[in-house]
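K.L.:
Structures follow.
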Structure 1
Amino acid sequence: MDWYLYAKLGHIVFAALWIGGGVAMIVLGLAAAMANDDNRLIGVIQQVVFLSERFFIPSSLLTVILGAIMVWLGHSFADLWILLGLAGFAATFVTGVAIIKPAADGVAKMVRDGGNTPAAAALCRRILRVSVFDYVMIVLVVAIMVIKPTAADQVTLAVMAAVLLFAGLAIFARPRGRRVAA
């Protein structure tokens, strides 16, 4: 029995669930934000609160645990692509647990205390921006896992760093004003 293949299967399945679920929530959030539908946007963030501990955190942890088992069975923790993948996972996990989840819990409290207010919707928009950037990082981690760059792959690594930098600038450096409906 090849345990590596079973770990790889589980790693890919849980990664697909984690990433696919997050992308679905982002698409729903972007659609609500583009429609200027604060109630729908707040509803999406409330679903994030519900799914965080029940779905996103467990599937992301299982992804990294099964990935670590794969490394233990067939690779080396000294490989650059593995170190970059682990750093990327750590960054997205911390972003989720330390930024997105507390902010989403804050939205839930604001809604509980005062209903769907403009302040709650504004916090939802900030959560959405952070989430989009977080998923750019996750896609780069997937790219690292597939491409498996070494220190000699300087162009690939530079392109990945540039993608992350430009995504950050595009997401966080643009005006944050709310569109006014005509």
Structure 2
Amino acid sequence: MGQFLALGLAYEIIAPLDPLRKYDISIESLQQEIQRSLYYDMDLYETEESEKSLVFTIKDDVFKEGLIPFLETVYPHLYDNSEGRDGYAAVLDRLRSIPCGEWIDFAQDKENFAFQMDDYIEPRYIEMPIDFRPEVRLRFGTLIFYVGYGKIITEGMHDFMDFFKFCFQEAFKDHPIAKAVQVNITG
């Protein structure tokens, strides 16, 4: 089983509550550190607390208004062959034909390589800038819009991927939803 370079939106960012409570880490300080170290614009996310987790989910209005125009701009840069164009054109047609509330269900079906939820994203640890430098393990619910064609073998590439994400966000800064892009290795 190989791994693939993938691009997607971090639709959800999930943090366990135990270390936040143990080290008295506020939601605001966690959001600031996620934004500083992982380059997510946390203003794009709403926060919900469950019994064991803190979940940041892309705001409905950001998702509804931003996803299709963003994908219309990004897809032609990612897919230059006819198979890719056919695949993303089908995705855009489907997204336009169904209500926004069904987009995640469509991605869960994994019908199209250019639009699917990924369950294999590697968690990330961020070190909080407080005494004893506690780490918080973040999990992601990621909506993949690109998976590379060839398998790759890598370890420890997070710094490069963070830099690539920064460059990607700068290139597409006219689309606020680009600040939710996820770059990862999957498979």
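Taken together, the values in this text are just the output of simple stated rules run on the coordinates, not laboratory data. What you are looking at is a predicted structure, and each value in this text was computed from that prediction instead of being measured. Cβ atoms are built from the backbone, for glycine too; each structure is taken alone.
K.L.:
Between structures 1, 2, where is relative contact order in percent (Cα under 8 Å, 6 or more apart) highest? Could you put the intermediate results ahead of the total?
P.N.:
Values: 1: 28; 2: 40.
Biggest value here belongs to 2.
K.L.:
Out of 1, 2, choose the structure whose coordinates give percent of Cα pairs over 27 Å apart equal to 28 when calculated. Walk me through the numbers on the way to the answer.
P.N.:
Working: 1: 34; 2: 28.
Derived from the structure labelled 2.
K.L.:
When you work out mean count of other Cβ atoms within 10 Å over residues 43-50 for each of the structures 1, 2, which one comes out largest? Walk me through the numbers before you get to the answer.
P.N.:
Working: 1: 19.8; 2: 14.5.
Largest value of mean count of other Cβ atoms within 10 Å over residues 43-50: 1.
K.L.:
Okay, moving on. Matching task: 3.6 is the computed value of distance in nm of label points 7 Å out along Cα→Cβ at positions 3 and 171. Pick the structure from 1, 2. Before the final figure, lay out the partial values.
P.N.:
Numbers: 1: 3.6; 2: 2.2.
Traced to structure 1.
K.L.:
Assign the value 1.33, calculated as Cα Rg over 2.2 N^0.38 Å, for residues 59-130 alone, to the correct structure from 1, 2. Walk me through the numbers on the way to the answer.
P.N.:
Values: 1: 1.57; 2: 1.33.
Of the options listed, only 2 reproduces it.
K.L.:
Which of 1, 2 yields -27000 for helix-only ellipticity at 222 nm (-39500 (n - 2.57) for each DSSP H run of 4 or more, over all residues; to 500), as computed? Can you show the working numbers first?
P.N.:
Details: 1: -27000; 2: -12000.
So the calculation was done on 1.
K.L.:
Let me ask something else about it. If we compute Kirkwood radius over Cα pairs in Å, for residues 107-146 alone for structures 1, 2, which one ends up with the highest value? Walk me through the numbers before you get to the answer.
P.N.:
On the way: 1: 11.7; 2: 11.9.
Comparing 1, 2, the top value of Kirkwood radius over Cα pairs in Å, for residues 107-146 alone belongs to 2.
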